[in-house]
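Okay, got some structures for you below.
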Structure I
């Protein structure tokens, strides 16, 4: 009942908004998982109408316990930002998947979904810049892990990537967030757990392949693993922006941090 009330209030707020940007709620077919995935597309005015131009795309990934509407709830100004920057935002509902193709659960293929099926849907249904230099991916918490995981492994698809408060190394939290449902028990599969972290993927990328931004709050429980990621990227001579600012693992922090990430991506798209 509480969920229905929140969604009703959300849709009521959207209906009275004066943005020119269009918000499309779409069920995108995933052949790999044989189901439809709820996805929110925020389409700027620049990408619609007779004089529409191809716009860059930022894929925004939610965190654990979130859904396709989470980023709009965190940042209600996203439609206005879409119009201001001429950016399409895409927000898929990935459940608590961690954005992997799970080696344990054959029904969890969210890496394939985002990188292949969702990107293809966006490019065939909207006026996008349909090449890697026109795409970025970022997210919060679980979604921050997911964004860097996908981008590090698919530099042919994404030109830029970010993470805010990202769970970039979850090994210090082996009992949390249902990760064992996706990777198996930690004690029995330690090598697999290491491989499936973002820090375990750094060796796959070379300097200059991706424009990277990583940020975290100083009072966030993921602070230490984000600092470790920064030091690992630095030791591997991978250029990146790394920002620490006051804040916790919460909506107030993400509402602020995403502004800096959008600015970073917009500068990348404007090269």
Structure II
């Protein structure tokens, strides 16, 4: 069966679609068969990103590694199960990109996750989605998103499925060891031991990510399109992606880019 990767966070603007695109295309570039579903049926940022990629490759005559984008049919009684059934026979991995809000589709997707990636901006505003904190900085208990993940874990347990490997990514990390950065890191470490997730650095804030979207490109495509001389920022971003894919510890995956 395909290994299911879910990218979820009920807060918008955390970098879910950028993370989804880079993980999915990195796996495809390494030779794995990858399916993809955008569960944000309104905004469809991840779906548009993949469509931009297909259009750019066709226009430029390029063969870019490409995940297979599945389709959710709203006429189906259970569109997610139907879309998964169509992708799974031909895929090693299926990546589901969830909307930045609580929806039935997102809730169902989390119960399917073998690996859950939760990108979050490195701030206590985003941290509040995982846990409630007192004014003096003490963790009071899990918040709405963490409770939803706990519910998904219970459903998987009742179904006899394996555990969810949950990875929280600290996106948009500052380049300097600021006081707030240290406090968020300390709070995440404490919370991770209480509710069971791993913490890893994600992507720093870089202009390149906004520039890649219209053409459907990722950091790993720059040499394919003739960008031979990569800036130091782009090289550092590639290293962040390499470390992220390695940290996921996916079955059968050896990082080779």
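A short reminder: the numbers here are calculations on the coordinates, not readings from a lab. The model shown is predicted, which means the values in this text are computed figures rather than measured ones. Cβ atoms are built from the backbone, for glycine too; each structure is taken alone.
In terms of FRET efficiency 1/(1 + (r/R0)^6) of positions 161 and 201 (r between Cβ atoms, R0 = 25 Å, to 0.05), which of structures I, II is highest?
Values: I: 1.00; II: 0.30.
That would be structure I.
Using FRET efficiency 1/(1 + (r/R0)^6) of positions 137 and 209 (r between Cβ atoms, R0 = 35 Å, to 0.05), single out the structure from I, II with the greatest value.
With respect to FRET efficiency 1/(1 + (r/R0)^6) of positions 137 and 209 (r between Cβ atoms, R0 = 35 Å, to 0.05), the highest-scoring structure among I, II is I.
I, II: which one has mean count of other Cβ atoms within 10 Å over residues 33-40, as calculated, at 16.1? Numbers along the way, then the final one.
Details: I: 16.1; II: 23.6.
Attributed to the structure labelled I.
Match the computed value -13000 of helix-only ellipticity at 222 nm (-39500 (n - 2.57) for each DSSP H run of 4 or more, over all residues; to 500) to one of the structures I, II, and report its label.
Answer for the origin of the read-out: II.
Suppose relative contact order in percent (Cα under 8 Å, 6 or more apart) works out to 23; of I, II, which structure was it derived from?
II
If distance in nm of label points 7 Å out along Cα→Cβ at positions 121 and 145 is calculated from each of I, II, which structure is the one that comes out at 1.2?
Working: I: 2.3; II: 1.2.
Source structure for this number: II.
From I, II, which structure was distance in nm of label points 7 Å out along Cα→Cβ at positions 81 and 225 = 2.3 calculated on?
It traces back to I.
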